[in-house]
Structure 1
Amino acid sequence: MSEAFFIREGDLFVPTGLGPSFWDSSKQGGAQICGLTAQLLGAIPVPVPMLPVRLTLDIFGAVPIATLTARTRLLREGGRIQLAELELEAEGRTWVRATLLRVRKQGDELQLEPLTYPFPEGAQGQTRVLAESIRIAGSDSEPGPGAVWLRVITPMIAGEPIDPLACVAAAADWGTTVAPPASLNDWTYVSLDLSIHLSRMPRSDWMLLDGTSEVAGNGTGIATLRMGDTEGMFGTAHQSVFLNRRETS
């Protein structure tokens, strides 16, 4: 089995087949699509030391397991902010459009937001293809708030180290896993977008995902995560969710 999700061939990214979608094995898993997008945007050079403060992705459908073409461009370049855009294309259409906003770095990040759940020292984690995780609260399959500590263990791109911003984005895609908007026995649900806001980058491999979800009974929902590391909270993530009731036989 491959030890990464994609192989880089110039501007092309060939999926290895590792970690297909939970819902459809012919589609890419959402976490690695978010992670790849973040890694490519974060690799764009900056004119001065900068920090990512906002990453947004619009997802136009379940991405097929097919070679992806990445196209990037700068929307704004300056000494204080940089705004970059990326599109992922496959099979003749665009599947993801994303932007990354970065701002100049100033100061020593001495103010830390307290954790909502401490790291569970000595707890036994569950290992999946993407990550090792430890559930602290809630359920994977039943609706309600939840909390998970997670550590990404698989790089997005073969031969390249695990990227911190990619880890943040891949973890942020776990909103509906941490805090399901509906019961998996009765509903399927997919994320239509992802919006991440950061006050700083994580300082540890382990990240806390403290989640809630909201639904109104109209086929849509919202998943929200507060994100932290072993030193404190550092950001939030939001997802719009499409829900579809399972057919009964």
Structure 2
Amino acid sequence: MQELNLRNDLLVFVSTEDFISIQSGKSISLDSENIHHIRRVLRYDDDVVINVSAGDGKLIIGKLSLDNKIEKLNDRLYEISRNVKTSLINPGIKRKNLDYLIQKSTEIGVDLIHFISSNYQNYPVENKEKYKKTALNACIQSKNPFIPVIETHSSGIIDFPFREDVFYFWGDPDQETSIEKLKKSDIEGYTSICFINGPEGGWSPVESEFLKNRFRSVRLSDNVLRTETAALAALFYIKLLTGNSKK
């Protein structure tokens, strides 16, 4: 029986409807964009073993035939689980840095990105479909079967809809406690851990006071970090803290 090899086999994303169809034993035609990538860019010209996902961590081992149709190779449904979800709250940043932040956050394994406004600087995140595509391509490249959700909010951090089941913490360069002091015991009982990243121009006094009164703060580095660097450093530490995915 063909076994799951997520690291080496191709990862192809399909719609939830098509995923259910493949799982039920039907064959589906692959879309033209995926065909171009596999046949023209990667130059696979024979039948290809692929991992098929709808972006929620569930996988089917399938075969892409020469007529570019996908069918399952066995009846097993593989499911990658994450004990704790990872999320990021980030004020909008300049467009040239936004693609990089989404791409690298996805490669690390972020599940949810919230873009908000801030008092000092506000770069609205427009064309959300474009950035969803950025995240999808990053999932394909990194063999990550979880497509992150990207949400945009017109409000700032003070009016953000915080949840009781999420552990929030934020980066404060003036904080003496470093991020290494954050332990597994701190996040026990939470379904998600979320890093609140600062804007490029820093938080306003009102925003800083709000964060200091509500959430734990940590110092990420002795150096001054760019906004996107700070986000990636925190997300990487969260992944170390929460452990690897299990199947």
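Bear in mind these aren't lab numbers, they're just calculated from the coordinates by the rules spelled out. For clarity, every value in this text was computed on a predicted model and none was experimentally measured. Cβ atoms are built from the backbone, for glycine too; each structure is taken alone.
For which of 1, 2 does semi-axes √(5λ) of the Cα gyration tensor in Å, for residues 164-235 alone, calculated from the coordinates, equal 19, 15, 11? Source structure: 2. For helix-only ellipticity at 222 nm (-39500 (n - 2.57) for each DSSP H run of 4 or more, over all residues; to 500), the calculated result is -8000, so let me know which of 1, 2 that is. The correct label is 2.
Taking volume of the Cα convex hull per residue in Å³, for residues 132-179 alone as the criterion, the top-ranked structure out of 1, 2 is 2, with the highest value. Across the set 1, 2, distance in nm of label points 7 Å out along Cα→Cβ at positions 52 and 212 reaches its highest value in structure 2. When P(r) over Cα pairs in 10 Å bins from 0, in percent is computed for each of 1, 2, the one that comes out at 7, 31, 37, 20, 3, 0, 0 is 1. With respect to volume of the Cα convex hull per residue in Å³, for residues 60-203 alone, the largest value across structures 1, 2 is given by 1.
If you line up 1, 2 by distance in nm of label points 7 Å out along Cα→Cβ at positions 124 and 156, the top spot, with the largest value, goes to 1.
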